[in-house]
Each structure stands twice: as C-alpha cells, then as structure tokens.
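Down below are the structures I want you to see.
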Structure I
Amino acid sequence: MNDKKFTIQKEVMADEVIVYLSGELDLSAATEMREDLEPFVNQTNRALTLNLKDLKYIDSTGIGIIVSILKTRTAAGAAFGVEDIPAKIKRLFDITGITQYLRPSNGSAERKEDIV
C-alpha cells in the first residue's frame, strides 16, 4: 500500500510524454515534481502532457510549477497540454485565469510504450 500523498507516473513514447499526477500537489511535493519533470520540460521533440485525473488537491506552488512548464514549453515552441482536469481543480484554474492557456493534449494515437 502506498501512503505517499503525491505520486508521479510517466508514460514515455517516441513523440509524447504523459505525466500522471495523483494525490496532493503542494509545497511538500514541489521539489519532487520539478526534479522528475526537468528532463522532459526542455525536450522539444516530444509533446508533454499532464494528466490530472487522480489529482485531489493543488496549491499555489503546484499551479506555479504548471505555469512555469507552460512558459518554458511555449518559449521553446514545444507542445504542452493538460488533460482530465477534475472539476474542483478546473474551478481553481478558472479563478486564477490559467485555464485559457491549458490546452487539452492532442494525444497520441498509440499510448502503449514504456511506463516509468
């Protein structure tokens, strides 16, 4: 049984990396998320998608990380998307004004390569 408050799982494919976030993304998980995603944020040859389906909570630190990734990916001309946003988290994104910048992922036709 996993008693961690926050977990990250990555699905790495030739043209896309999907990052599944679950639990609570707050100040205590920020360092882990930054370190885990750093190798993929600057890769312009693959789309980067955050899947928030199992994310239960996000604070301003977590939102800041997503905005930082968005800015980096946009500046590099690299694809970035956020999918499966839970309603209460989408409401927070709406209130903070970032929803308009979080495009859904284009998705990959085949998502069956390595889950890391």
Structure II
Amino acid sequence: MLGLTVRWSLVGAPDGVEDELAAYVEGTSHARFTGSAGLRFKTWRVRRGEWFEGCYVFATDQARAEFEEAFRAGADEAPGTRIVGRPPELIEACDIVAVAEGWEGFEAAARY
C-alpha cells in the first residue's frame, strides 16, 4: 500500500493548539476525507508539544502522486499550517508494509 505522511512541528506553537487541531479534524477534516476517491484511509496523530501529522494510505500510485502534488502546492495555506502557524516540516511518501485489524475491530471516528 502507498502511504504519505505530513507532519507539523508543535515546538513553540501557541498553547491549546492541539485542541484546536483536534476540533478542526472533528468538525471539518474527518468529513472531507471520509469516502475520498483513491484514499484507503487517513489517520491523524499528535504528540502534545512535539508534532501533529496526517497519515494517508492510498489505493494507487496515481492517487498518492496527485494528492501529494496538490498538497505540496498549497502547503503554505493548508488548514494545519494556518492553525499551527508554520508549514509542515515533513511531507514524505512511504510504503505501508502491512495493516492488521485487532480483535476489537476498526472504529472510524471524527474524534476519540
């Protein structure tokens, strides 16, 4: 599978930025990516005071390449950039080796 990671540094970001990012994901971003053509799934991850990232897994090389090209072109205006106050420090394509679903099952949610 075909992955893409986009990461913003939160070092020195304003207090409460993690909650603002979570609210943005819950209220806007989750719905935007749910059901997106070419996307298998997306996860949003955060380490408070360290980083915030989106991890995308695409169905085809073309879907990943098109998304990455468009994202790079607009990275300076991306919602994450506006909230954090600086562009992503990492935009990196990768290969997903495997995905396992545990006994408890997969739970898609706009916020945990």
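Every number here is computed from the coordinates shown, using simple stated rules; none is lab data. Computed from a predicted structure; not experimentally measured. Cβ atoms are built from the backbone, for glycine too; each structure is taken alone.
When helix-only ellipticity at 222 nm (-39500 (n - 2.57) for each DSSP H run of 4 or more, over all residues; to 500) is computed for each of I, II, the one that comes out at -11500 is I.
Which structure, out of I, II, was mean count of other Cβ atoms within 10 Å over residues 4-11 derived from, given a value of 15.5? Before the final figure, lay out the partial values.
On the way: I: 15.5; II: 18.5.
Comparing all candidates, it corresponds to I.
Out of I, II, which structure matches 2.0 when distance in nm of label points 7 Å out along Cα→Cβ at positions 28 and 68 is calculated? Source structure for this number: I. Starting from the value 0.40: which structure in I, II was FRET efficiency 1/(1 + (r/R0)^6) of positions 20 and 100 (r between Cβ atoms, R0 = 30 Å, to 0.05) calculated from? The read-out was computed on structure II.
Using relative contact order in percent (Cα under 8 Å, 6 or more apart), single out the structure from I, II with the greatest value. Max of relative contact order in percent (Cα under 8 Å, 6 or more apart): II. In terms of Kirkwood radius over Cα pairs in Å, which of structures I, II is highest? Once Kirkwood radius over Cα pairs in Å is worked out for each structure, II has the highest.
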